[in-house]
Structure I
Amino acid sequence: MTMKPSIRITPRALLTLALLLSTLIATAEQPLLIPGKQALYQRVLAVPGQHLHDAPNGTPGQAVTPFTAFYVYARRTGNDGQWLKVGTDRHGGGNGWLPKTGTIEWTQGLTVAFREAIGRDRVLLFGDAQSARELARDRDLKRYDALYSAALAGEEDNDSPVVAIQPAGKLDIREDFYLVPILRHEDIFLGSEQARLLQVSSVPLRDQPVEAAKSPIKASTPTEPSTSPQPDDNGYRAGLVFAIDATLSMDPYIERTREAVMKIYDALAEATLLGNVNFGLVAFRDSPRAVPDLEYLTRTYVTLEQGRNPDVFVSRVNGLSAATISSQDFVEDAYAGVKQALDDMDWTPHAARYLVLVTDAGPRTATDPLSATGLDARALRRMAQEKGVAIFVLHLLTDSSKADHQNAATAYRELAKFPGIGSLYYAVPTGDVDEFGQVLDTLAGQITMQVQMAAASQPPTPPPVQTAPEPESKPIVEPANPQLAALQDKVAKLGYALRMRYLQRGTDGNIPKVFNAWLLDRDIRDPEQRTLDVQVLLTRDQLSDLHDILRDVLQTAEEGLLSPQNFLNELKSLAATIARDPEQLGTTTATTAGEGNSLSDLGFMREYIEDLPYTGEVMNLSLDDWEAWPARRQIEFLHRLENKISYYRALHDHTDLWVSLDGGTVDGDSVFPVALEMLP
């Protein structure tokens with residue numbers, strides 16, 4: 001091995017180098033600070049269609065990737081308006097100039113996404129805060145009804161305070177990327193509920209830059225979907241995938257699942273609709289590390305593409321049988337089966353996406369050493385929702401797993417929650433095969449009926465609203481199986497919502513082209529319902545950094561190198577950085593930036609946290625709270641953090657969820673809006 005020659009640095013050379021560095025630091029151009037702040041810099045987002053200029057109103061140069069976050073180094077005002085000197089980092093002195101009209105102020109990284117309006121009104125966007133504030137304060141539902149009806153019909157008066165309405169249906173960012181950053185907020189009460197009034201900007205990726213306007217821009221209001229026949233409705237397809245437990249004693253349920261699918265194939269063939277409902281099947285057992293003779297953890301027997309053909313489905317599923325030996329205990333890695341179904345299937349061609357988990361055992365938790373996913377029910381459910389997949393759970397309450405029924409039911413109810421619908425969980429008493437078959441036939445039959453109605457261009461019928469009986473009316477006769485009736489009601493609501501979402505794809509269901517509009521984050525009619533999801537837009541590289549930093553913080557704490565106070569400070573520094581400026585990840589925690597460099601140690605924690613409209617549980621957690629928690633609650637908190645690390649890893653690897661704003665392939669600069677609840 002060749003040794004490199006040593007270099008001797010004299011004290012005089014060190015002094016000269018230090019003076020040179022201090023001069024460079026002193027003369028380096030710094031971004032502008034936010035007024036009243038000591039460490040937070042002014043930032044903006046570039047709206048689509050922008051180019052960097054070499055000078056204010058100079059020659060357009062390099063095209064800017066939409067929604068690039070820039071630091072502001074200077075502001076210049078001339079006859080052609082205000083221009084901003086911007087740079088992508090805090091040390092580069094600026095890359096060029098952008099017109100202020102081509103940017104959005106970006107003082108914190110929180111954005112919102114409209115929740116799908118299932119069972120509630122769509123959100124109204126107001127041109128000024130006072131109109132929304134008064135409507136919330138007075139709860140004038142008569143006035144609200146008039147404004148809402150006019151917005152639906154696109155008939156707002158010129159003096160109407162409403163400038164737009166939430167688009168109908170669900171907006172899929174992978175198809176129509178949009179961003180709704182929060183500019184300002186104020187806390188108000190809506191009835192007895194604490195709500196927030198938000199000033200937002202809304203920017204669709206495919207729109208050209210919006211010129212400056214003195215007042216908010218009127219949106220082209222989406223109309224309600226037509227109830228007349230839709231000529232292209234024959235493209236409506238459903239994908240139904242079974243993730244089925246294939247451990248000991250599951251053979252009767254595997255056979256009954258095969259029988260249910262064949263019934264549906266026969267019905268589809270009779271209606272000449274083969275291919276409109278596609279079936280897939282994934283089998284799971286448990287970790288072969290614990291019991292090698294189980295042979296496999298998960299195995300995909302039929303993909304959705306293969307399941308278009310009944311002969312292929314039958315031939316492949318005929319090779320599936322239950323294991324002949326027992327697992328290690330009364331839990332199985334059911335989440336591994338669900339994740340395999342989410343990962344292995346091409347869900348894209350299917351407007352309605354269903355995953356049915358069939359098991360008689362509880363799931364391995366995120367912290368179980370034998371868990372292959374490291375995910376809990378909530379994180380796995382969120383992954384499914386990000387793919388547009390609804391999860392049903394058919395939980396077989398067999399005697400062999402009786403001791404774990406309650407814990408398993410709690411986890412599976414959480415896994416099966418669907419926004420606006422409820423939990424799609426069904427407990428099969430005693431694991432009765434006949435009742436299991438009845439539920440399976442009912443579920444598959446309803447889904448098939450919805451597809452047949454779509455193929456016949458029949459308009460979707462809203463599920464009946466349950467109302468209390470009149471005092472003089474006859475008593476309601478309870479159904480023979482109330483649990484099945486409740487599930488049928490949820491399937492009907494879910495099918496209606498999915499069908500309406502599909503029909504609305506052909507309407508003007510785009511994000512409203514509105515700047516500086518105001519909206520409420522709760523439903524005016526039912527203030528208990530939230531109307532928005534809070535998110536943070538992260539690049540794939542930033543998510544990777546977050547994963548590594550949080551893992552290192554936890555590891556350092558577990559090694560006893562962090563006191564409880566310093567551990568909480570590290571978490572708060574990380575959470576505050578994500579919410580304020582993800583570009584600074586890795587520089588605001590002592591674990592990653594060097595001892596004494598956390599936001600708390602530098603005295604900037606309050607500055608980062610104050611004025612944020614939404615914060616996670618870490619932000620409000622004090623040392624007194626932590627020390628007052630029993631050990632079990634502290635452990636649960638740590639487990640949630642570990643689960644989030646697993647979620648980041650899984651999300652990073654799901655390249656189909658990431659959006660490349662420049663239209664290229666998925667890379668480190670591709671983005672995804674991560675839910676605030678899934679961040680530290």
Structure II
Amino acid sequence: MQKYAIIVFILICSPGIIFAQHTGLSGRVVDSEDGTPLAGVNIQILGTTRGASTDLQGKYIIERAPVGSFTVRASMIGYRAKIFKEVRLRVGQNNRLDIKLVATPIEFDPIVVLGGKSKQRLDQAPVSISVITAKEIEQRNPVDLIEALETMPGVHFVGNQINIRGSTGYTFGAGNKVLLLLDGVPVYASDTGEFNWDMLSPFDVEQIEVLKGAGSTLWGASALGGVVNIITKDPSPQGKLGISYSVGRYDDPFYQEWYWTNHERLHFTREDVSYSKRIGSLGLRLSASRFMSTGYRELGDAQKIALTGKLDYRFGDVLWNNYIAYSKIDRGFFLQWKSQNDPYEVDPRNLGNQADVNQLNFYTKVTIPFSAKFSIQFRGSFVRTLMGNQFSSSADFNPAIGQGVEVQFDYLPVSPHHFTGGVQFQYDAGSAKFFGDHKGYFIGPYFQDEWKINDNLRVTTGFRYDRYQLINGLKEDLFSPRLGINWQPWSTTTVRGSVGSGFRAATIVERFFEYNVMNFKVLSNPDLKAESSWAYDIGFRHYFTDFFNIDVSFFDNEYWELIEAHMDLIRGQIQFRNVPRARIRGVELSVNTSFPIYFLEVDLQTSMTTMDHENLHVNAPLPYRPETIGNLKAALRFKTFQWQLDYRYASRIEAVKVYPINERVPMKIIDTRLLYRYNQFAVHFAVNNLLQYNYAPMESNLLPMRHFVLGVKAEF
């Protein structure tokens with residue numbers, strides 16, 4: 001009854017919702033070069049909640065569109081978005097808009113949702129966001145999501161922990177300071193806060209968006225240093241079967257003294273299959289993947305299986321989305337090498353270490369557009385994570401359960417304003433021999449207003465309040481305001497500025513975990529405070545041509561009560577503690593261009609992020625963070641052939657925890673690959689770590705030596 005009362009109240013207070021006149025808009029979208037119909041193009045009437053996608057013939061119909069003059073946007077991955085201003089929609093007339101889109105090798109102006117929880121062009125967002133699309137992922141042919149993300153501007157991995165502009169460092173798998181979303185839904189282990197990068201195949205990803213800086217105002221807990229949103233592929237308009245197979249082999253070690261086995265047997269394989277089809281109002285996509293590896297070192301063996309399903313159904317204007325993913329991982333657990341002369345071997349006492357993970361993710365969403373100006377989305381989610389057999393112990397973990405509910409509304413009362421608000425509830429529970437049985441929850445109402453003052457100026461304001469409650473324990477109140485400005489003084493230039501707050505409460509493992517590992521004893525710290533941050537960002541983007549742009553950001557991230565792993569080497573103890581004050585500030589530069597040279601097409605993407613990071617409490621560098629990271633991606637295209645070169649750089653890490661006196665070097669990794677397409681087939685051949693560079697992102701852990709990968713992909 002309460003839900004219906006809210007709806008009635010909104011309708012009474014907004015008579016325009018009831019009595020507004022409606023009409024329709026239809027048309028056809030084709031490729032500008034050869035006139036091929038384009039299926040799956042997103043058509044949106046801006047300033048309203050109305051939109052549609054094109055069918056197999058490139059046709060679209062938007063029903064119940066409002067009457068008046070509007071701006072219409074057409075967008076699709078692999079094509080430049082197109083804007084049509086002052087499109088007149090009249091009652092009783094055949095309102096038609098046919099569209100031609102231009103293909104682009106690099107996504108210069110993609111559509112993103114991280115900036116404001118609704119679709120907007122990247123150059124209209126008030127915050128710094130980077131995007132990688134399905135097309136770029138396919139060209140790279142990664143074996144997991146980490147490989148898909150590692151060349152993005154401002155992104156650096158230490159082990160499997162992601163750092164956005166140095167936010168996380170390395171915390172031994174617990175307590176990421178970045179929030180991971182799957183289609184806008186949080187997906188992290190509720191006891192450790194750890195990400196499962198193998199929960200779905202890169203084969204299933206439509207786009208990955210990375211927000212840099214605090215994002216808690218809209219996205220809530222854990223968005224302390226950034227947000228990663230993985231958008232999965234929707235069901236295709238026609239039946240489509242996709243198959244992918246990759247096989248890889250590790251080269252011999254750099255030094256003969258490092259040989260530890262018959263290296264001709266060291267290899268890995270990956271298989272992916274998916275089927276997608278839309279039948280009337282029902283859309284379905286099913287996928288399965290398997291990864292098997294001997295590893296390139298002892299305890300590097302792994303077997304990973306992932307199953308995913310996506311289903312949507314449309315009841316008139318109401319859209320119901322569902323997604324489920326199951327992953328099972330059995331792998332060896334490599335802690336550190338035996339010695340510097342045996343970097344691929346472990347102490348014989350650790351040969352029994354294994355890490356098994358079973359994870360189930362599920363979400364369901366219902367989106368109800370009550371009118372062209374008002375819509376509500378209801379979301380429920382569930383994450384179950386079970387770890388076991390870790391450090392030679394069995395049955396020491398019980399399933400960790402995370403359950404979430406969210407209600408979000410979008411309201412456009414008058415054309416200059418777009419209100420987004422709602423409330424989110426999250427319940428987390430974890431139980432294990434090593435940290436006991438603990439439960440906690442947070443509830444957070446939020447609100448944001450995007451005010452379009454004119455065509456060139458947007459101001460975004462928002463606020464969120466969260467109550468975090470550890471049941472029978474700590475209670476914390478957290479506030480996350482936000483202000484953002486996006487100004488386009490010229491059609492080719494965008495200036496943005498933002499200031500916002502983020503927070504992250506300590507995970508169950510960070511507070512309560514106790515265990516003896518190798519020569520260290522891990523101590524609990526139940527009194528850990530929530531860490532918070534303020535992120536300041538000023539940037540601009542300029543388009544010199546349609547195929548050449550530059551983006552510059554100046555950022556200052558201030559942290560309070562930053563949670564870091566503290567190591568007492570004398571006593572042999574590890575404990576998570578709060579760092580009262582810390583700061584990371586710097587500048588980030590990205591350049592993207594595409595141009596012809598004779599019969600070749602050249603694509604260049606380069607970025608560099610330089611940072612000054614400091615623990616202000618002791619005036620020392622923050623550990624496991626380089627001061628400079630950079631990427632260069634170059635591609636030469638000739639008809640159906642493409643050659644690519646990636647160069648990844650990270651400066652020498654100044655501070656570490658375990659072996660501070662050991663020699664450390666910068667990262668200089670070069671990958672190269674060749675791609676050939678023939679009709680529905682694509683063949684990849686890659687050489688990763690081409691120059692056989694030896695680099696350890698954390699102590700006693702070398703990255704893989706040179707390895708070769710051959711992949712074949714087909715879609716029917």
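We did not get these values from a lab; they are worked out from the coordinates using the rules stated. A quick note: this is a predicted structure, and the numbers were derived from the prediction, not measured. Cβ atoms are built from the backbone, for glycine too; each structure is taken alone.
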Quiz item: One of I, II was used to compute distance in nm of label points 7 Å out along Cα→Cβ at positions 196 and 636, and the answer was 2.5. Which one was it?
Solution: I
Quiz item: Taking volume of the Cα convex hull per residue in Å³, for residues 76-347 alone from the coordinates of each of I, II, which one would give 255?
Solution: I
Quiz item: Out of I, II, which structure matches 5.9 when distance in nm of label points 7 Å out along Cα→Cβ at positions 44 and 452 is calculated?
Solution: I
Quiz prompt | Value -10500, calculated as helix-only ellipticity at 222 nm (-39500 (n - 2.57) for each DSSP H run of 4 or more, over all residues; to 500), assigned to which of I, II | solution = I
Practice problem: Consider the structures I, II: one of them gives 0.85 for FRET efficiency 1/(1 + (r/R0)^6) of positions 172 and 492 (r between Cβ atoms, R0 = 30 Å, to 0.05) as calculated from the coordinates. Say which. | Solution: I
Self-check item: Which entry (I, II) yields the derived value 150 for volume of the Cα convex hull per residue in Å³
Solution: II
Quiz item: percent of Cα pairs over 29 Å apart, for residues 60-235 alone was computed and gave 34; which structure, I, II, did it come from?
Solution: I
Exercise. Taking relative contact order in percent (Cα under 8 Å, 6 or more apart) as the quantity of interest, name the structure among I, II where it is greatest.
Key: I
